[in-house]
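**Student:** Okay, got some structures for you below.
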Structure P
Amino acid sequence: MTIRVFIACSLDGFIAGPNDELDWLEGPDGAEDTFTPFFKEIGAMLMGRRTYDVLGSFEGAWPYGDTPIIVATNRPLQTAKPSVQGYQGTIGELVAKAKTISEGRDVYLDGGNLIRQALDAGLVDEITVTLIPIVLGDGIPLFSGTKEIHRLELCSHRALGGDMVELVYQPTRVDS
């Protein structure tokens with residue numbers, strides 16, 4: 001079981017616009033769908049509250065089906081989705097809960113703040129970043145705010161079409 005980050009970002013390192021805009025993530029025409037095959041390997045998600053609130057405000061079908069989702073929150077969730085539950089705790093406790101409900105499959109970690117916390121705690125096994133060919137100039141940064149320097153080892157890279165590039169990294173464990 002792997003704790004995986006799968007996220008897109010602008011060339012200037014933002015995962016959302018300054019007002020949580022995500023419309024630019026559609027990507028250019030001709031881009032390969034990498035999310036569908038990735039998500040087939042996921043047994044549970046651990047999602048930040050801000051991410052959940054933004055995604056929950058979109059019209060249309062819930063994109064994660066009945067996959068169990070833990071939302072890290074200190075406030076009650078207003079949801080009718082039976083697959084979504086709110087929990088509070090340390091990042092270690094939240095990841096452990098996600099592992100338990102994933103039934104041995106991989107855990108998908110989503111949300112900038114949670115990603116940074118898990119990276120700082122040494123809990124991330126794999127980071128897949130898809131670079132979208134756009135410069136936003138401002139927004140929600142992907143890694144800004146980590147408490148430590150993190151070295152990453154490039155495992156693979158590939159062009160996805162539409163001038164997008166997918167980079168897959170594993171954190172390098174450094175002895176202090």
Structure Q
Amino acid sequence: MIFSIMKNFKFILWIATALFATSTFAGSELVPLPDGYKNTFTEYAVINRTKKKQVVYTFANKVAVDSATMGQPLDAGSILVMEVYKAKLDNNKKPITDDKGFYIKDSMAAIVVMEKRDGWGDAYPEKIRNGDWEYAKYKPNKDKPVNKDSVGCLTCHKKMEQKDYIFSFDELISVKK
């Protein structure tokens with residue numbers, strides 16, 4: 001009986017430790033919204049999200065821009081910021097585009113931040129791990145992150161593993177050219 005209690009106690013202790021470690025070293029609370037990113041980061045791409053009728057403006061810090069090389073992951077310390085806007089719609093509920101074909105932005109929907117730090121990916125199982133990237137989604141008023149965990153972002157970006165989990169990786173590389 002005592003052996004069984006000790007065995008269960010060790011198991012519960014192991015689970016608690018695993019949960020504590022994950023909550024302490026993973027999640028959107030690790031990723032702050034960088035102050036002044038519009039003035040200090042490089043705007044490198046505008047992307048239409050056709051299914052969501054959104055337009056995204058993307059910004060990268062100096063570490064990300066300097067380390068962007070074809071076929072190589074970005075360096076730790078890289079930060080990408082995405083301003084997500086609803087597209088202005090015409091009377092038929094279709095997005096209105098500018099002369100370059102990009103949707104004209106309407107109200108901001110969210111600000112999303114990707115940040116890469118050594119060891120951040122260790123908190124996640126391989127099935128969803130995105131290298132050492134972590135994500136946070138902020139409300140347009142730049143309030144604290146909308147979600148406490150990054151599982152949705154990790155799951156979606158996992159398919160971009162060959163491009164360091166970044167949908168706009170090719171555009172980021174072209175900034176250096």
Structure R
Amino acid sequence: MTRIGYIIVVALVLAGCETPTTQRYAVSADNNLAIRAMNQTGIGLGSFQEPTNFDSSCRMFGPMQIADGLSHGQYIRKAFEDELKMAGAYATGSPRVRLSGKLNKLEFSSTSGLTGGYWTIDLALVSSNGKQMRVGEHYEFNSGFEAGSACRNVAEAFSRAVQNLVSKAVRNPAFSMLLT
């Protein structure tokens with residue numbers, strides 16, 4: 001193989017190895033107000049189960065990675081934890097009630113309508129008081145045409161999709177029933 005051939009092969013291999021990584025979760029002022037309005041404290045969190053079928057690869061560009069080495073379920077759990085902490089509702093010791101979660105569905109696309117993308121998240125929340133609820137989010141965004149940009153946009157959109165998911169959960173009347 002010629003020298004130019006080696007350079008092309010190395011360039012293709014390196015270009016395919018970039019790993020899009022999500023941003024860290026940012027708490028929402030609106031979520032904070034919604035949680036505070038419930039006037040509940042002593043809330044703990046259990047585990048959040050990963051979905052059974054989830055492919056984290058994006059356009060053969062590389063696997064999607066979560067900030068701080070978390071799994072998708074751990075990221076969503078941490079989002080709830082951060083929101084509860086900011087609202088003063090999180091139990092640092094023994095919780096009065098504990099919420100656990102199960103990701104029934106988690107998927108994304110970077111090619112919806114060629115340059116569009118979406119995240120779909122379906123989460124079941126279960127309380128130690130025996131009550132449960134389901135919440136879902138379908139978040140659409142512009143992904144882009146070029147694989148590198150599209151996959152970075154998919155990674156960046158995950159935190160916004162999770163923020164919307166948490167918002168839908170804490171604003172749902174069924175959420176307060178999980179806390180009693």
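Nothing in this text is a laboratory measurement; each read-out follows from the coordinates by a stated rule. None of the values given here were measured: they were computed from a predicted structure.
**Student:** Quick check on the output: -8000 is helix-only ellipticity at 222 nm (-39500 (n - 2.57) for each DSSP H run of 4 or more, over all residues; to 500), derived from one of P, Q, R. Which one produced it? List each step's numbers first, then the result.
**Tutor:** Working: P: -5000; Q: -8000; R: -12500.
It was calculated from structure Q.
**Student:** Given a value of 35 for relative contact order in percent (Cα under 8 Å, 6 or more apart), point me to the structure among P, Q, R it was derived from.
**Tutor:** P
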